[in-house]
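A.B. asks: What follows is a set of structures for review.
Derivation of every value follows stated rules applied to the coordinates shown; laboratory data play no part. Since we're looking at a predicted model, the values are computed, not measured.
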Structure I
Amino acid sequence: MRLILLTMALTLASPAFGGAWMRAEGTGFLSYSATVEQNSKIQNSLYVDYGARANLSLGIKINADMTTGRFRNGSGFVFAREPITADDRPFIIAYEVGIGTTFGQSSEPLLLTALGYGRGLKIGDHYGWLAVDGAVEWSLSAISYTAKLDTTLGLTLNERIKMMVQVFYSQTETESSTKFTPSLIWEPGNGEVSYQIGASIEDSEVALKFGLWKDF
C-alpha cells in the first residue's frame, strides 16, 4: 500500500522540479521564476534537469538579481543527482554535488553539496508531495559558505490546479533569512507547460512570484 500511495502521489501530484526525485531517463524539465519586489528588484531563477540514466539526473541552476533591466549579482551551478534509497521505500533520498561560480560584482568558484528527501502524501481525497532539501554552497576562494534548507508541501486540487507552500531558509556566517512562498500552479492544455503565480513573504515585505514549468 505504501508503494501504491507513493506511485499515485508522484504521478498525480507531479512534484516536478528538483528535490530527491529523479528525472526519467531521456526526459527533461525546465522551470523559470521571477520574484518582483516593491523596490523594482527582480529575483530570477532558472532550473533545468535531464535524466541521463535511470539513477542519474544532470542539470543546471542559476539565480540572478536584476534591477532596472540590468543583471547585478548571481550564481550558477552544474550538478549531478543520484538516489540513495532502494526502490521499495515509501520515500526517496538523493544526494547532489555540483560546481559553479558567482557572477556580477565578483566572481568566485563554488562547490555544491546537497541532500534531498521526498515522499508522496494523501490528504483527504487529494494527492500531494513533501520535499525537504538541504544544501551548502561552499566558496572555494573566500573559505565561506551559504547553508540552505527548503521545504515544499504540494497538493493536487484537480487535474489542472495544484497548490504549493514553500519555506526557504538561508544562512551565512553573518546573517540568515526566511521566505514563505504560497502559490498556485495551473496546467492548461496537455499539461506539458504549467504556470505558477504566488507571493514571497520575507520580514513582512511581500513580493509577487511568477513562474513557468515545462517538460521536454
Structure II
Amino acid sequence: MQHCIFDLDGTLFDSSNQILNAISITRESNKLKKLSVDEIKSRIGLPATYLFEDVDESYQTIQNLVRQFRENLRHEIVKSNPLFPGVLNFINFLFKMNIRLSVATTKPTDLAEWTIVNSPLVDRILNIQGTDNFPAKPNPQVLINCDIRGNESNTFMFGDRVEDVHAALSANLIAVGIAQSVHSVDVLKNAGANFVFKSFEEFENIISTLNLTNESLY
C-alpha cells in the first residue's frame, strides 16, 4: 500500500488571502506595523511566530498575538477556503485507489482539522497531523507522527517549501516538490526533492511519474 502525505498551506490550500486578512486584522488591532504582501507570502507555511518576528516583545506577548491570529484565521477559513487547481481531482483519484492520505502541517492539529472540515476534502484525508509541542519542519517529527508504516511500498511527501523537502528526506520519504508558491522548481530541486512538479494541474503526469497505483515505484 502507498501513502501520500501533504503539506497544507501552499500545497493543498491556496490560503494566502486567508492569512493576509487574518494577519492584517491582528497586527492592526494591536497597532503593529503593517507587513507587505510579499513579506507575508514568504512566511506562509512557516510557524506563525514568523509573522511577528519583527515584534520586540516577550514570549508571552508573541504567543498571545499568535492566538489572536489563529482565531482570526478560523473566521477567514469559514469565509473562503480554496484548494489549488487540480488538487481535488488528484485527491479523489488517490482516494478511489485506496492510497492512504495524510496531512502534515506547521499549523496546530486543531486548526488543520478545521481547515479540512471546511473544505471538499473533509471525508478524504484520514490522518491530520499538526505541529503540537515539537519542532516544526524541517524537523521530520510531524511526518513521523503520520504513522509511517513499514509495509507501505512507498511513502511520498508533497510540499511547496524546502522545509517540506528536508523533512521528507530526513524521514526517509520520497520528497515531491510542488512549485506553485514561494519556492521555484529549481529551488526545490536544489533542496534535494526527488521529483518536482509545477502544480497539481499536472495530476495525470504526477500519477504516471510516481506510479500511484498501489504498486511499488521500484
Structure III
Amino acid sequence: MDRRGLVPFEIAAILAATILTAWDPPPLGAIPVMVPLLMAASAARWAVGRSFGAVVRGPASYVAIGAAAGVVALVLAIVIGSPIAESLSERAVTWSAYPMVRGNLNAFIAFAVVVSAIAVATELVLRGWIVERVLELGGSTGWAVVIAAFAEALLTDGPFEARLGGFIVGLGLGSMYIAAGRNLAVTVAARLTFGLGALLLEVLQLVK
C-alpha cells in the first residue's frame, strides 16, 4: 500500500480515540485510550515498513537531560501553570488523577507501573508515530511538532485549560524530540519523570 493511502485510516484512528477520551463513562472502562491507539500506530508503522526501533535509542545523557526537563516542567506546572489555569477557569486545579493513592505509599508502586506504561505508549504514539509520519509524508519539523501537539490536546481528558496544557506540553516534548535527533529516549524520560513525580506528590498529599 502507498504510504499516503494510510493517512485517512490514521486520522480516523486519532479521531476515534478523541471521541473515546471525551466519553463519560469511557467505553473502554479501565483500559487507557492510548492502548488501542498504540496498536493502531504499530500497525501503521508496520504497513509502511517501519518500526519503533529506529527512534527508541540514545545515550544515557539523553535520559538524564529528559529526566531533568521533566522535573523542571513539574515545578513550573505547579508554581506557574496551576495559578494561571485557576485564574482562567475560576476554579481550583485538581492534580489528583489517582485519588486512591493519596496518603497510601503502598499503592505508589502499582500505580507507578500504570503511569509508566501510559507515558511510554503516549510517546510512541505522538512522537514515534505522528511526528515521524508527518516527516515521512514530506512535512517540515515545525508542522510535525505542531500536529503532534494538537493531537495531544485532543487526547487530553478535561476542560479547555487541560487541553491547552496538553498542547503546550506537546510543543515542548516535540521540540525536544527534534533537537535530540528524533530520539524518544529524551521525551520518554521527561514524561516519565513528570508523571511519576506528580504521582509521588499525590501520595505525599502535597497537591490537591
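A.B. asks: Give the label, chosen from I, II, III, of the structure having the highest value of relative contact order in percent (Cα under 8 Å, 6 or more apart).
C.D. replies: Largest value of relative contact order in percent (Cα under 8 Å, 6 or more apart): III.
A.B. asks: Can you spot which of I, II, III the value -11500 was calculated from, given it is helix-only ellipticity at 222 nm (-39500 (n - 2.57) for each DSSP H run of 4 or more, over all residues; to 500)? Present the calculation step by step, with values, prior to reporting the outcome.
C.D. replies: On the way: I: -1500; II: -11500; III: -21000.
Computing helix-only ellipticity at 222 nm (-39500 (n - 2.57) for each DSSP H run of 4 or more, over all residues; to 500) on every structure in I, II, III gives -11500 only for II.
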